[in-house]
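Bear in mind these aren't lab numbers, they're just calculated from the coordinates by the rules spelled out. Values in this document were obtained by computation on a predicted structure and should not be read as measured data. Cβ atoms are built from the backbone, for glycine too; each structure is taken alone.
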Structure 1
Amino acid sequence: MADETRILSKFAADLTYDRIPASILARVIDLIVDQIGVEIGCSELPWAKQVRDTCRSTGGVSEATVVRYGDRLPAASAAYINSTFGHSFEYDEGNPLIHGHLGSELVPSLLAISERDRLSGKDFLTAFVAAYEVRGRISWAVSPDMVQRGGPQYSTSCGPFGVAAGVAKLLKLDAEGICNALGIAGAFSGGLMQYDQGGGSVKRIYTAIAASSGIQAAHLAQAGMSGPEGILEGPRGLLRIYASSYRPERLIPDVEKRWMIDTMYFKPYCVVGIIAAAIDGLRKIMTEHSLKADDIAAVEVGYPKGYPLHAGGTAPHDILSLQFSTSYSLALTVLKGQNTPRVYTMESLADPAIRAFSTKVTVVEDTELTRLYEGKLPARVSVRTTAGHTHEAVVIEAKGSAGNPLTRDEVDDKFRAQVADIFGASRCEGLIQMLRNIEKMDNMAQLASLLVLT
């Protein structure tokens with residue numbers, strides 16, 4: 001087969017709202033609720049404010065709204081800020097099959113364009129589903145290669161393509177226009193992952209890079225710029241450069257059998273996704289055997305190939321590296337009893353008890369998990385007690401995953417936990433209802449105005 005980029009572009013151009021199954025729309029609505037909640041809840045973090053201040057200083061035409069604050073900026077700038085908010089604390093959803101954080105890439109960018117052009121909720125949802133499928137197919141075609149190799153990062157390498165496809169669809173470009181948008185998006189594809197070793201706050205903008213560059217690619221295609229043929233499957237295309245195995249067949253949509261969003265997971269813990277299974281496994285062992293911190297002599301965590309490096313840091317020095325450290329996260333599980341934003345602080349990082357317990361945790365590669373569970377985020381947890389007993393738990397589907405999902409009520413409760421203290425309980429409930437009925441909106445600019453604290 002050839003011309004996979006064109007086939008994928010035609011799928012995006014041809015998708016209509018009435019072709020989307022109700023179950024897929026329900027998943028999308030859950031994702032939107034989750035993402036908007038995270039954007040609002042994380043909008044006051046230091047790096048979020050730094051990005052907002054930087055983008056505001058450049059000014060520009062008033063096109064789209066910054067959530068919570070109400071700044072009116074060019075669509076790409078508003079999307080950049082809102083995307084940073086949504087990805088600011090490792091609390092946004094992910095997808096273990098296709099990797100990255102598609103909600104933070106797509107919701108801010110498509111909402112900004114929908115607001116600017118006063119499009120309907122159905123327009124927004126249709127473009128979102130098309131973009132998610134395009135983005136998902138592209139990143140599935142280079143998975144698990146980039147995880148196992150250590151980069152490039154999925155949101156920055158694959159995210160621009162998904163955003164470009166979704167924005168191009170909102171701009172009403174045809175299949176040829178979407179294909180050009182994808183070709184142009186290839187110019188933005190990249191992103192190193194040294195953050196999981198060296199920390200820093202720049203990782204917080206990785207989805208924002210996808211959001212803004214995808215918008216730019218779509219607008220350039222609308223203006224008439226053309227991209228190279230075969231940006232995905234060609235000799236110097238994404239699959240040949242970033243993947244160790246050439247899998248162009250994964251680029252072909254087969255929505256009668258699978259939608260990429262079906263493997264999405266939500267985060268009950270604000271950590272890199274793989275750590276959730278380790279947290280659940282340790283909790284299970286502690287509950288079943290009535291263990292306390294002093295009862296635990298050692299913990300070994302087994303992950304599939306690539307993840308021990310990704311989540312195995314033992315000397316975190318800032319909040320991001322803390323969120324990528326299995327040993328410190330499990331110390332918080334045991335000593336703080338939770339892995340929510342309130343305990344991922346510099347105070348926890350400096351706590352001698354947390355540091356001491358973290359030294360009991362070892363992270364290793366588990367070849368069986370690598371072999372059996374591609375497309376999932378499993379962990380094997382083994383606890384050796386001070387009494388000399390060993391207990392083991394294997395978690396294949398952590399809480400929040402497709403096989404162990406958050407319910408609609410749990411998604412709404414996560415939204416409330418982040419929004420109610422900022423917007424008030426009554427207004428928070430109104431926002432949930434508005435988001436859950438987004439398909440009824442005739443003008444998405446109305447929604448944007450409701451996301452501002454007044």
Structure 2
Amino acid sequence: MPKELFGTDGIRGEPGAPPLDDATLYRVGSALGHFLLEREASPRVLVGMDTRESGPHIARQIAAGLAVYGVAVTSAGILTTPGIAYLVRAKGFSAGVVISASHNPYHDNGVKLFAATGMKFPDEVEERLEREILSSAPIVHARRVALRDDSSLAREYLNFLRSRAIAGAHLAGMKLVLDCANGAASTLGPELFRSLGATVTAIHDQPNGRNINAASGSLHPEDLRKAVLESGAAIGVAFDGDADRAMLVSSTGRIVDGDGVLLATALYLKSIGQLKGARVVGTSMANLGLERALGAEGIALSRVPVGDRYVLEEMLRSGCNLGGEQSGHVIFLDDATTGDGLLTALKMVCLVALLGPLDNLVHSLKIFPQTIVNVKVRSKPPLESLPEFARELISATRALGDSGRIVVRYSGTEPKARVMVEAESEEDVARWAEALASAIRSAIGA
């Protein structure tokens with residue numbers, strides 16, 4: 001059954017309006033509390049958030065809902081999404097709640113829920129929570145909950161990250177630039193790498209509640225690239241607002257996305273006999289160039305739908321220990337249960353220290369021209385039910401053959417259809433992307 005509230009990355013919206021109005025947020029907390037209390041006598045929930053000004057209010061509403069069922073709530077304050085996922089598992093919490101809209105601008109926010117395993121709840125649990133959240137049952141209000149941040153939790157997470165550095169990699173004196181997106185990594189990122197001896201230049205590391213992701217971070221690497229070239233840094237890393245993704249810039253200014261990270265780390269893990277199954281899990285958006293570069297080294301690429309939860313599910317099913325998304329979510333399953341931008345940055349910085357320039361680590365990755373066209377839509381019927389779109393898709397698929405790929409899907413968090421076309425020539429990419437987007441726009445465009 002399609003979910004109404006939970007998209008591919010939790011609940012998203014504009015604070016104050018459904019589904020992030022106070023009543024719904026309260027019901028999110030009470031539904032989660034009810035669910036947890038059915039499974040254990042004294043559940044404990046960890047709450048954390050990124051730097052958006054709306055975060056504390058949202059956290060208080062959810063905590064009040066949890067309090068209806070006597071759930072003890074601990075606040076980590078500002079912390080990355082993967083930091084909460086790690087601490088939930090490591091500290092034995094019953095669940096985790098992250099208040100964040102990831103890479104979206106400050107006026108958006110969201111709620112992500114994690115099970116005791118440090119993984120997102122499965123679809124059937126989210127569906128059960130939705131039914132309770134959306135029910136017409138009367139709200140039983142509890143007293144307001146005061147949340148006090150426990151700063152020791154961030155220190156514990158940083159200690160974990162330091163322990164995952166690659167053995168033999170020496171970062172002393174290495175020049176790095178970190179674009180913190182004015183988000184949750186603004187303090188943690190520089191502290192992590194400075195504690196390992198690196199010389200760190202941090203940019204966009206002064207959050208004010210409204211500048212998160214603003215012309216910065218993983219979606220806007222221009223400032224990072226400029227800073228890397230001007231400072232002569234060995235590598236630059238850009239995080240997003242909740243630091244669950246990382247994009248890289250090489251010493252020569254080359255931008256390296258999640259595909260490049262997957263290639264470099266897969267080749268390294270294979271070289272030391274630690275790439276399980278000689279396979280990497282990616283999504284439908286992974287560039288054809290990655291598939292071919294891996295294939296040349298005897299490594300298979302398994303594709304799943306977009307969403308780190310689907311990447312993780314396939315990794316667990318198939319026994320793989322490396323997977324991720326082009327957007328910079330990369331899961332090192334031997335280390336963590338979720339994509340972690342700081343962990344990804346640490347692994348890649350260590351590889352550069354051990355093996356040499358980032359450009360060399362990704363030299364075999366030849367990127368096929370690719371474009372993504374976002375089309376605002378007023379509804380989300382099955383795409384195959386749109387006659388004009390179906391005809392264009394057949395024509396495009398026949399024309400591109402084995403030398404291209406087409407992926408068309410609805411966004412899990414926004415009222416948009418995303419049209420991705422990849423081919424050997426930019427002309428084919430532009431032509432078919434516009435043809436497909438136009439067909440969707442004419443049928444259901446907003």
Structure 3
Amino acid sequence: MRAVDIIMKKRGSLLNKGGEQLNREEIEFLINGYVNGSIPDYQVSSWLMAVFFNGMSFKETACLTDVMLHSGDSIDLTDLHGPFVDKHSTGGVGDKISLPLAPITAACGLTVPMMSGRALGHTGGTLDKLEAIDGYRVGLEVNEFKSILQKTGFAMTGQTEKIVPADRLLYALRDVTGTVESVPLITASILSKKAAEGSDALVFDVKFGNGAFMKTPEAAQELAESLVKTAQSMGKKSAALLTNMNTPLGMKIGNFLEIEETLDCLEGKGPEDVMELTYALGALMLVLAGKASTEEEGIERCKEAVQSGRAMELFLANVREQGGDDKALLSQRNVRRSPFKRTIEAAQDGFLSIHAYKTGLAGVNLGVGRNRTDEKVCPDAGIILHAREGCFVKKGQLIMEVFGKNEECFTQAIPLLEDALSYSSEKMDPVKLVLKKIL
């Protein structure tokens with residue numbers, strides 16, 4: 001078996017432009033060869049591009065996911081008390097939903113093992129947000145991860161070199177070869193990690209819009225269906241929500257700022273859109289786990305977990321267990337800010353619109369995110385919104401407080417943020433946050 005033959009088979013020819021399906025042996029040969037170093041990255045890059053243009057069948061995607069899953073270690077949770085349920089978002093601007101969602105659903109009786117990622121491009125990363133808490137550790141060993149799960153009902157960790165190494169290597173290659181936005185490759189990347197962390201059921205938040213990887217609802221639905229069907233074929237209960245990412249989520253964008261907004265949510269005082277989506281995803285998780293018979297009941301249970309204070313207790317307990325300073329966190333709330341600051345005011349009267357992608361790009365310049373995996377983020381950089389999408393604003397009204405990593409970053413960030421704002425003389429129809437559910 002040769003890598004070049006597998007590439008040519010998937011690439012196709014002048015007569016067969018769609019390529020052919022690969023069998024399990026061919027996929028195993030290519031992926032395992034890349035992981036062990038016997039197949040070079042330039043051949044795998046060529047194969048990735050062939051998949052990008054020709055796609056993969058449902059059977060191929062399931063095979064790829066399974067091969068990637070078994071390229072390294074998995075976390076065995078069978079000695080712990082479940083049900084084990086996780087949620088995955090395809091990423092966005094201001095998307096901190098995992099942070100309040102995990103303790104809320106844990107307070108409802110779920111065990112939530114979360115393997116999260118870092119910011120890349122305009123999208124934020126859960127691990128970077130958590131590390132904005134003084135002392136918080138996300139590089140957990142398996143036994144430590146399991147111990148924290150047992151104590152607080154949820155744990156947050158990053159992908160180690162031993163867990164799904166194929167995904168870590170392939171993602172880095174996809175990022176630099178322009179092959180990130182491929183439904184089968186995204187599906188296999190997400191599910192190989194989620195299966196490795198030991199979840200029995202999975203809920204997906206698949207975003208569409210200018211601030212999402214999937215720009216249209218149709219593209220988002222294609223990915224959602226691929227994720228749900230592939231997960232179900234692996235014996236996991238699964239569902240997805242298609243959600244709008246044309247405008248940022250919540251009122252705070254940035255690593256420590258989003259931790260602050262998480263605390264607001266756990267007190268039941270979070271922004272309306274963040275609370276709505278948190279409860280919707282939490283309800284689905286409870287239904288899949290058999291802890292609620294309907295989504296309406298699930299939402300009520302999530303609200304009770306917040307109102308009772310139990311969700312906040314678990315969040316702070318998790319902070320302590322993962323090495324964080326919960327007292328410092330609470331004392332820094334609404335106080336800790338970068339000393340480098342600018343403000344943006346409304347340029348005219350009108351109904352406001354905020355472009356998610358341009359806001360996210362500005363965040364990268366400020367230090368919220370990164371363009372390369374080796375870049376550092378600034379925990380105290382970010383944006384506080386003082387007006388939301390659809391609000392009527394007056395010229396000169398404060399719209400944003402902007403915090404940067406240094407003075408120089410504002411040169412690029414401020415024009416991007418000003419360009420992200422538009423004003424209309426006519427009131428816009430309310431944006432529907434959750435478009436549909438995929439089962």
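Between structures 1, 2, 3, the calculation of Cα Rg over 2.2 N^0.38 Å, for residues 58-297 alone yields its largest number for 2. Structures 1, 2, 3 were compared on mean count of other Cβ atoms within 10 Å over residues 130-137, and the highest value belongs to 1.
Which structure, out of 1, 2, 3, was distance in nm of label points 7 Å out along Cα→Cβ at positions 34 and 402 derived from, given a value of 5.5? Label of the source structure: 2.
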